[in-house]
Structure I
Amino acid sequence: MFDYLSYAQTLRAAEQPFVVATVVRAHAPTSAKAGAKAIITADGALTGWVGGSCAQPTVVRESLKALHDGSPRFLRLGPPETLRGNSPGVIEVPLTCISGGTLEIYLDPHLPQAHLFVIGHLPVVESLVELGKAMNYTVTVMGEDVTPERFPRADQATLLDLGSLRFSPQTFVVVASHGNYDEPALEAALNSEASYVALVASRRRRDSVLDYLRGSGLSEEKLARLKCPAGLDFGAVTPEEIALSIIAEIVKLRRRGSVAAPQPSVGVAPVAAPKPQAESLPQSILEMRPQAIPTPGPGEALDPVCHMIVEITTARYKSEYNGQTFYFCAPGCKRTFDKNPQQYIALAV
């Protein structure tokens, strides 16, 4: 039996993002029942059970979107005639490969807790600690005169130890040492996987630091990651305002998509399948199609048979024809296409 709680805890401990998908309603006939669960990770892997080969690609696709923006989703999957079309907050997807049944699935994204790592002793550091804790971040402060007594709200406050610095993709680094150890701290941060590296300094000081780091062998690609002046530009002056601008920039970065959805391999582009001549298709195919053909997004393709959206990186079924790759939601659609590909692509628009 799938122990999703244990698996979720393992992912949390490893600071890996994931989505818990829960079937909250199932109208028979469906292979998944109410209460069924699955966990979807950022690589598109689905562990558990929330439906068969028709439902799973949609669940994975919407889960990756949820990881990208951090927002939960409520899905309703079923035959077109059972979908209401006017349900606020509900994403309805026609899935005619389900044998007449309807699934309602809740997607709950879990992102690793952000880690604010502040290096230095400027007055802005104290404000960053307060604001970081207000945002429920894990907060670490490191510096020459840093003590737990000075920063009681920090999760960790330690003396400077640049050799111990290790930053994960969930770490947001702010260096504010007033030139005392900016360069070595930034060199460690820019060589790491940290999602955000900022320097609290003037533009002149920034240019000097960049020259030093460039001379130390850091690539232009890594140097381009440095944000200085730190924070959003809304005219911040006081240490409290500067700290607020930095936290606001971190929030903007995270909400813009801290976990990017997997993209197709280089050279593989989604192919929007053309609409074939309707009267030439079998009635079973016509009945399963949605009334409006959806538009594939980045990393997605349109199943040329049933017109379902398919996630390219996780698609199990695909066919090559005339130098193009076509993706399918299920083996039945692939088999139908392979019998007569020209029937589905002859009248490309």
Structure II
Amino acid sequence: MEMLMPETIRWGIVGPGRIAGNVARDFPLTPRAELAAVASRSLPRAQDFAGAHQIPRAYGSYRELLADPDIDVVYIATPHPQHRQSAIAALTAGKAILVEKTFTATVSGAQEVINIARARGVFAMEAMWTRFQPAIIAAKNLVDDGAIGEVRQVQADLGVDRPFDREDRLFNPALGGGALLDLGVYVVSLAQYFLGDPAAVVAHGSLFPTGVDAEAGLLLRYDDGRTATLLCSLLHHTPGQARIFGTEGWIDILPRFHHPREIVLHRKGAEPEPMVRPPVGGGYSHELAEVTECLLNGRAQSSVMPLADTLAVQRVLNTACEQLGVDHAEDPADLD
């Protein structure tokens, strides 16, 4: 007997913070995706979030949401060191997962989650929304079509000016704070997308008084001489631009590159070619649509953001952290 595909994929959110709010606002723009539940360790917080985003059910613990038989996929938006425990619990409950970047706090944590997803055949993806932006898709298509020849270098920067505050998650080592896990993931993922996995990583930077990285400059080296030069910072604002250099030209991804509206193609002997490709809504519906379509079609991972890429990016980030003297760890606490 032929299995009937569900008409709608029903979503739950774990961790109703600022990013989750941005994502929730794009659900009405995502076909066949229904935001059905939200969970927080604080029931009033979950209820407030549910009220603000017209979500039918609110839970005061993550396990209650994972026990809800009407939820197909869970978007995990807790702090980085808490991703692992939530992801494993969701996969064990048979729920697909979309995990906010950075995927986990450590390489071993990422590998553990990925191993469980693969063993159980349950969908898992890192929420690297940049890869699904229409402008980034246009850039990737140009590269794949040979518009700039062979890609040899990637440059990218992403920095914000955040005053130091010991109480803020961004500066708290226990919550996975620091520039690399929060912003560096964007520049590293972009380089990995266009160049592949590097052979070596060299990182330099500085630390905040709490011990997390304040800024970092990375050089990724490839065996055939290709390179990526990347920087991220919580100390100062940067343009947020990226460039992909090839043997026959280059592509500018105009600021801010992690959710761009426009790219410019530069080819030998030709005038620059601007291409405007704005995102829909806040830009999050594109990754939501990818997960929804994957689930409707029975796929266990995305071809655009595969788990192997997530693991490769995690390795670069953690290598850079180690070189700066930052040692991240997964949250050992049980899931609430």
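Values in this text are rule-based calculations from the coordinates and carry no lab data. All values reported here derive from a predicted model rather than from experimental measurement. Cβ atoms are built from the backbone, for glycine too; each structure is taken alone.
General observations
- At a computed 13.0 (mean count of other Cβ atoms within 10 Å over residues 8-15), which of I, II: I
- Among I, II, which structure scores highest (criterion: relative contact order in percent (Cα under 8 Å, 6 or more apart)): II
- Computed over structures I, II, percent of Cα pairs over 29 Å apart reaches its largest value in I.
- Between structures I, II, the calculation of mean count of other Cβ atoms within 10 Å over residues 16-23 yields its largest number for I.
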